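Once you scroll down, you'll see the structures, which are given as structure tokens.
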Structure I
Amino acid sequence: MKIDLTDTTASKVNKALVQGRRAIGTPAVGMVLTMVIVTDEENAYDAIKAAEEASHEHPSRTLVVIKRHTRNPRERTHPRLDAEVRVGSEAGTGETVVLRTYGEVSEHADSVVLPLLLPDAPVVVWWPTDAPENPAKDPLGALGQRRITDLYTAENPMEVLEARRRTYAPGDTDLAWTRLTLWRSMLAAALDQARATVTSATVEAEADNPAAELLARWLQARLRVTVDRVVSAGPVVTAVRLGTADGEVVIDRPEGPLATLALPGQPP
């Protein structure tokens, strides 16, 4: 079910959510979090689709904030909130509210979002693109216990990575780190088998890749060794080599989704 509201308020949006749930006979129970997505019109479709797919495993209320920047003089000066409320099959197993803000409302979008948060549920704020320089200090980011950004969408990802390091606050997460989950799991499993002290490390990856830099820094912090970076043709991280007294532990992925693990004294 879809309900469109023009020049509305957060209170009326809440009433529309209740109306929609009653119309389809769905209670507001079992939702595990509120997901706040801050995006633009161009990226809104993909972000909403991703959130709806995730809601099949984790039912949630998704609030999509689209700050409209218009050339219309009246819309620039006239504060306005338009909303699109989706419940039932239109929103996966949760609820989705698309909030389009105009004028001064865009500068105070947090005051629109706050009354729509689920009570006693964690809040996750996600910027698919154009994240603020300091997510934790952003008015919308301050509403969340978890803030999600993506270095891959930045024009200069390595510069933004350094800015993220300087402004890091507990709860900040970047998708560049989550993309390393398989690499980190394989490296941990490999070292469990090798059981030898690592004396050197090398990360091979395409140039200026933020995930590779994160992986190198993680290895340096955990293994307390200097990590060399080697530029490869990519894509992303292509190999990690860990030197030990018994020989090299190597995970090699020159291309595609498959990697080869080589341990000292064992066939690859």
Structure II
Amino acid sequence: MLARARVTASFRLLVLGGRAFVHRFRPAFQTRDLFTIWGVLQLLRRYPGRVPDLDLMFDCADWPVVRTHLYRGKHAAFMPPLFSYCGDDRTLDIVFPDWSFWGWPEINIKPWDALRQDLKDGNNRVKWLDRVPYAYWKGNPAVAVTRQELVNCNVSTTKDWNARIYKQDWFRESKAGYKDSNLGSQCTHRYKIYIEGSAWSVSQKYILACDSMTLLVTPRYYDFFSRSLMPIQHYWPVHNDNKCDSIKYAVDWGNSHKQLGYITCFCLIKYGPIL
């Protein structure tokens, strides 16, 4: 059963007697596998002698791969136990925290503990009622059609959907020393948009951690914590098939009900049980 997971797995992790052993099968994108393994090593260090012996397979790609329909019925094969960064309603991957919680050096993102403090400091610099009264999104629209549609919600000479959309060019950012991609300085708008890329996006936790109302475009994928999030309590839902109107309505409502809008905002920095 475990061997079946090797078809797409990036590495195999064996924990024996509190020690970790790794067998890499294929290269992962950038250093995803390295930082995922580093996360497990920190777990072993934090709970010495308390982590049982384990034999795990990890897939470091963006998308889940264990298809639900292949493992239905009494004659179905055993499901391969495969850990991935996200899942959806069509797959059975076991969801594990993504590598960026322990750092993403290729785009200058700090480990979560350090970055969470940066976000907290950024939140304290500008209170919600004093922030720019529009919905903010910055990212790479080229990775998904739904993001390219979001770009059409940007302000133009003929229409203002209450959205301020910025395209992220990581190559240019790397040349400029990432001075315009500091996540701690991006909590300046009352509303922030989360939208998936080719699969789920690691940006979700950074957007939620701002003291802004998160406008969450209907997702297909989930990560290890997102199924605990509740609409209105943790985010404002945005319809995927009517993004621009939905964003405009949310921003108009929030700006017309500022005190209620502030209460509706949810800062995950303050709520440790989720992150």
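Since every read-out is calculated from the coordinates, none of them should be taken as a lab result. Keep in mind that this is a model prediction, so the values were computed, not measured. Cβ atoms are built from the backbone, for glycine too; each structure is taken alone.
Data overview
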| item | result |
| --- | --- |
| Structure with the greatest value (metric Rg/Rh (Cα atoms, Kirkwood Rh), for residues 16-119 alone, set I, II) | II |
| Top of I, II by mean count of other Cβ atoms within 10 Å over residues 48-55, largest first | I |
| Parent structure of the calculated result 45, given that percent of Cα pairs over 29 Å apart is the read-out and I, II the choices | I |
| Parent structure of the calculated result 1.7, given that distance in nm of label points 7 Å out along Cα→Cβ at positions 216 and 248 is the read-out and I, II the choices | I |
| When distance in nm of label points 7 Å out along Cα→Cβ at positions 104 and 136 is computed for each of I, II, the largest belongs to | I |
